[in-house]
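So, here's a batch of structures to check.
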Structure I
Amino acid sequence: MTPAFLDAVLAGRREDAARELACSLPDGFPDDHDRGFLGLRQRQMHERVEFETWCPFAIVQEGAMIGHAGFHGPPGVNAIRDPGAVELGYTVFEPHRGNGYATEAVRALLELAETRGIHRFVLSVSPENAPSLAIVHKLGFVHTGEQMDEEDGLELVFELERSG
């Protein structure tokens, strides 16, 4: 998701945004939650160019955006404030959940970060989010703590280190 995509989608120029991503956007996107998240990423990318390298990505299936995944920012922007780690996040829209798309998106993000020399990863998940908890366990993340997110409430913090 480039700054041009974010500028277009947040300004309500859906056709321009879809063209920028070369896929169709789901009805109702962005909702209020996504609008807040995308606005934050837009500001970060406009203020600090290194955020563009760690920008969010659309999850696309058969030419349609079905979710998004990405990094909270460059290394160091994570729940544990580890300067050598990146934190991952993802959303798969209904009705596409339960098909393994989030797991594949996380795997792709891990591999991308590793090409950039990062081998430590963080995920923060609500204790109520059973599907995401299954993903972190499936991929080998280890529960290392908790945090209180001002928007999402209590989150369990998971970490993973992969050999480089």
Structure II
Amino acid sequence: MESWLTPGEGQGAGPPLYSEEPFAAALAEIKKQVPGPIHALSLLVYPDHLVLQAQDPTSPETALQYVFRDGAVSNPVPVKLLGTGKLSDNVFPLDAAKVDAIPRLAREAKTRANIPEGTVARILLRRNLPESMDIQFRVFVSSQRRDATFEADQTGRLLE
């Protein structure tokens, strides 16, 4: 079995969130704690935690940030929004993206990067603004020598 962590990283923290079962459990916990339907500004997944920024359903011009770490979701904190656009133009229904593809995307990007010592540093899901309104994943593979970034569409298919 392949490890996504570098030696010493995540010791005692269990398998990384890029594995199917831990990711599914984290996503289920987020969906339990965050009022739905979830309109996400972004979802950022690291090996040991994930960060969801989502529109507050009770205050549509406000975004809240939730962090899943060590099996629990933090209390929401307001997100400082920058720029002149409207929040409603930047969010998307979280269910519009195949979020459960994240573990597979991590494996595929690591393989495609062809960096033997490389690890998946993070995976970001958000709209591809300002280029387009498309919802896209970005997978960041890092090593001490070089980095690689891959994009995937909202279904989790890596783009060329």
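Just so it is clear, none of the values below were taken in a lab; they were calculated from the coordinates. Predicted, not measured: the structure shown is a model, and the values here were computed from it. Cβ atoms are built from the backbone, for glycine too; each structure is taken alone.
Using the calculated result 87 for volume of the Cα convex hull per residue in Å³, for residues 75-138 alone, pick out the matching structure from I, II. Attributed to the structure labelled I. Set I, II, criterion FRET efficiency 1/(1 + (r/R0)^6) of positions 59 and 115 (r between Cβ atoms, R0 = 35 Å, to 0.05): the highest-scoring structure is I. Once mean count of other Cβ atoms within 10 Å over residues 43-50 is computed for every structure in I, II, the highest value turns out to be that of II. Work out the source of 0.20 here, i.e. which of I, II gives that when FRET efficiency 1/(1 + (r/R0)^6) of positions 19 and 147 (r between Cβ atoms, R0 = 30 Å, to 0.05) is computed. Only structure I yields this read-out. Looking across I, II, the calculation of log10 I(q)/I(0) by the Debye sum over Cα atoms at q = 0.26, 0.31 Å⁻¹, for residues 51-106 alone that yields -1.13, -1.23 traces back to II. Consider the structures I, II: one of them gives -5500 for helix-only ellipticity at 222 nm (-39500 (n - 2.57) for each DSSP H run of 4 or more, over all residues; to 500) as calculated from the coordinates. Say which. Going label by label, the one that fits is II. Assuming 14 is relative contact order in percent (Cα under 8 Å, 6 or more apart) as calculated from a single structure, say which of I, II it is. Source structure: I.
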